[in-house]
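**Q** These are the structures, in structure tokens.
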Structure I
Amino acid sequence: MFPERDSLHSCFPFPGVSPGGERLAKHRLLVRPARSEVSPLCTELTGLTQADVDQDLPFTEACRALAAKHHTGQFPWASWGDYDRNQFTRQCRHTGTQYPFNHRHTNVKAAFTTSYGLRRRPGMPRAPTVAGLPLEGRHHRGDDNAWNIAALVLDLMGRED
């Protein structure tokens, strides 16, 4: 079990990928942990260390920077499952931070499962294989996950034609 799963996380990358017919660019904004050090589990999963995040922005400032630079409140957004959406909502509420995203959210995992007629929802690292796409980068690394999820969104858009 992961005891960290139910706690508020303060170490995660903000992935930003804008699929407008193609994946445009990867963007990563790291958040400096406010209440903890980067855990060995976080380092194992993401490759990020405490030194990587020591000079980064606190959560509230990172949310403001994300919204200002990428206008995230103006566009619908998507993630693999509802975990990220729920985590952002919870952490924004906990810290009194304005939610940086548009409230229109797509659960890509659910859409992918339906589109491919699967009985069980696949994990993110398996989905590109199902779609005939490569898994790029490191699973659990936010910018790499966002890049792969954007490819899956574009794949789903192509299936609707």
Structure II
Amino acid sequence: MPTALVTGASQGIGHAIALRLAEDGFDLAVNDIEAKKEKLEKLKLEIESLGRRSIVVVGDVSLEEEVNHMISSAVGALGNLTVMVANAGIILTKRLMDITPDEWDRVQAVNVRGMFLCYKAAGQQMIKQGGGGKIIGACSISGYRPVLTPSPKFEKSVV
């Protein structure tokens, strides 16, 4: 059975991607932060209602040890990793002049570093499995067209 791990799966694009992959026959590990665990549990039930296996893997994509744990948990419960969808992201809806350096750093940690860590860990796992698989980085239209807040323009154009 093909398996996928989707980060930022509790809502929005990540939620839709997870459901589509389940409809397409994938077993799923769904991820987001602890504060969104209840939404992940509901998504897990939706996936299971489609006849697929699913697990919730809570973790912060900006922390390497948590990303590695997400991958190992997914593989341990569902088998070899076939697809990694690095979708997790956050946005600040403040004016540039109102954003603190700590807020800016957090956005970059999740949106840029988090994607890098997911790519790296998934790639290492896929090589360990003998190669093959897909690593997908989801981003928003914000990287391509102007929006009113400064934050997504920068990091989404990096992605």
Structure III
Amino acid sequence: MKKSNLFRALLISATFALQATAALAVNPDEVLADPKLEKRAREISAELRCMVCQNESIDDSNAELARDLRILVRERLTKGDTDGQVIDFVVDRYGEFVLLKPRFNAQTALLWGFPVIILLIGGGALLVAFRRRRAAGTAPQPLSESEKAELSRLLDEK
């Protein structure tokens, strides 16, 4: 087997293996009978951070706390809570950190605004640099009469 084919086979295998672990995170005993409620539960679970894994959603995590939170989300949905009420309930218990995408408020304004500020500063710096470059590349001033005479004298000497 060629090296490129072996590498391709390993890459495909790794891709399937990684996708399978995410699919196994939600246990069959957690799945709701109503497909619409289950879809809502999966969407909410994808927005909530696993407090153990930190960079995974509770939908993808196999941690026990993530399982408990998935069950809690499903319980709240079956009791008739809206998606927003479920998320607010979890945020009240665990804080804003539990959200994978933080909300925009006074505490997170800098977090959301910082990339925009950096882009504006970078754009301003580029604008200044381009203007300086253009100013440095302006057309030369015409020769004065003394410079023309000197140039003619030098050319005549050759």
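**Q** In terms of relative contact order in percent (Cα under 8 Å, 6 or more apart), which of structures I, II, III is highest?
**A** Values: I: 26; II: 22; III: 15.
For this comparison of relative contact order in percent (Cα under 8 Å, 6 or more apart), the top structure is I.
**Q** Tell me which structure, out of I, II, III, gives 18.1 once mean count of other Cβ atoms within 10 Å over residues 78-85 is calculated.
**A** Values: I: 18.1; II: 21.0; III: 11.8.
It was calculated from structure I.
**Q** Still on this structure, I have one more. Out of I, II, III, choose the structure whose coordinates give FRET efficiency 1/(1 + (r/R0)^6) of positions 102 and 134 (r between Cβ atoms, R0 = 35 Å, to 0.05) equal to 0.50 when calculated.
**A** Values: I: 0.75; II: 0.50; III: 0.25.
Structure II accounts for this read-out.
**Q** Hey, P(r) over Cα pairs in 10 Å bins from 0, in percent derived from one of I, II, III reads 10, 39, 37, 14, 1; which structure?
**A** Numbers: I: 10, 39, 37, 14, 1; II: 12, 41, 32, 13, 2; III: 9, 21, 17, 14, 12, 8, 5, 6, 6, 3, 0.
Going label by label, the one that fits is I.
**Q** Given a value of -14000 for helix-only ellipticity at 222 nm (-39500 (n - 2.57) for each DSSP H run of 4 or more, over all residues; to 500), point me to the structure among I, II, III it was derived from. The partial results should precede the final answer.
**A** On the way: I: -12000; II: -14000; III: -21500.
Answer by label: II.
Laboratory data are not the source of any read-out in this text; all were calculated from the coordinates shown. What you see is a predicted model; the values in this text were computed from it and never measured. Cβ atoms are built from the backbone, for glycine too; each structure is taken alone.
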